[in-house]
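Dropping the structures in below, format is structure tokens.
What follows draws every value from the coordinates through simple rules; no lab data is involved. From a predicted model like this one, the values you see are computed outputs, not experimental measurements. Cβ atoms are built from the backbone, for glycine too; each structure is taken alone.
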Structure I
Amino acid sequence: MTEPKSRRRGAELEHAILDAAWAELSEHGYARFTVEGVATRAGTSKPVLYRRWKGRAELALAAWDHRVPASREPIDTGSLRADLVLLFTRISRRAGAMMNEMVAGVMADAFRYPEVADLLRDRLTRPSSLTRAVEDVVARAVARGELPPVRLGLRAARAPLDLVRNEHITCGQEIDEATIEELVDEVYLPLLRGLAVG
């Protein structure tokens, strides 16, 4: 085993590894993405990476989260529709930064490796900054009287991401404003109204 090339620790080392992982993904794609390649580029060893991430899928997703963090800015335009258009636009920009080949590769790994399927299931079944943003947008619309009280479960709160991700994977390109408006007007607003309580 070779000695790590530097004595970086903590956040500094983690940033270097995630930057190296993103560079490897960008240059080689997910099919040729390896933990060994990331370790070499980051100037560290494979065991250092495996102490933080279980495998290449988890490392690739962590690199994407690091490179394109979810926006923390609250969405409050004063209108439910405008809030949703802005929310879908933010999701689309973030999803657009993730290479479709990487998405396909991680999903293929999920079919072959149970631990990758568990990783994806965990990411999709827990509350996140996105689902909290959707809940906040809906709560403000209810408070303004634009929506009746609704029962917003996790799947419904996650639906904007699912809709946008499906468009990106299916079409393989940036989603335009007209498509975002169609998703909001023809799919998500009717869904929210259908979730009215009582």
Structure II
Amino acid sequence: MARVVREPPTRPALRAKYDRKQQELVDAAARLFAQQGYSATSMADLVAATGMTAGGIYHYIDGKEALLVRICDELLDPLLERASTLVGEFDGPPDAELRALVRAWVEHVEGHLDHMVVFLQERRVLEGDPQWKRVRDARKRFERLLDDVLARCADAGLLAVEDRSIALRALLGAVNHTPQWYRRGGRLDAAAIAVGYCDLVLRAG
């Protein structure tokens, strides 16, 4: 018999409780997938981590793959919205625009460390799934937005490297690797990390 995710309640108090439980489930899945991998995480692991029954989990989301998609959505969609708004409203020189964008990006990663680890480890799992196209498109849109800002920096002679694609890949690699070494409460906060990453690709002023 096919499992059917329960429709969210319409009453505000019940809907708030439903959304909270669903978010707790997604956060628990992100932690588990980051720690032990998507394939190695069983429904029994999710039951143990959340205190829900297996049937209870299916009230909130349609299985492990749907959890993985939701984790990717929570990582990319808010980042893309924040970045699009920042770039669309920014009024200043392109190097300052790049610094503001990278700071927002690193701050978002800092708040979604487990999500970021899962995305980097598991994104190929969903390449053949129709749902993956939305996730892939969001990632590409963010990369194009970042590249557009870098293009403005290049036009103004502000990049430290002649090939803009190198600057793009350097930033993508640096920020994507951040969860591998970053520790909350450590010597560097998100703002300081963003400054360091931008200093790698911008000419010294």
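Where is distance in nm of label points 7 Å out along Cα→Cβ at positions 12 and 132 largest, in which of I, II? The structure with the largest value is II. Highest-scoring entry among I, II, by distance in nm of label points 7 Å out along Cα→Cβ at positions 20 and 52, is II. Largest in mean count of other Cβ atoms within 10 Å over residues 36-43 among the labelled structures I, II is structure I. A value of -23500 was derived for helix-only ellipticity at 222 nm (-39500 (n - 2.57) for each DSSP H run of 4 or more, over all residues; to 500); which structure in I, II was it taken from? Working through the options, I get structure II. In this comparison of I, II, the computed figure 1.5 for distance in nm of label points 7 Å out along Cα→Cβ at positions 84 and 164 is attributed to I. Name the one structure among I, II that FRET efficiency 1/(1 + (r/R0)^6) of positions 116 and 140 (r between Cβ atoms, R0 = 30 Å, to 0.05) of 0.25 was derived from. Corresponding structure: I.
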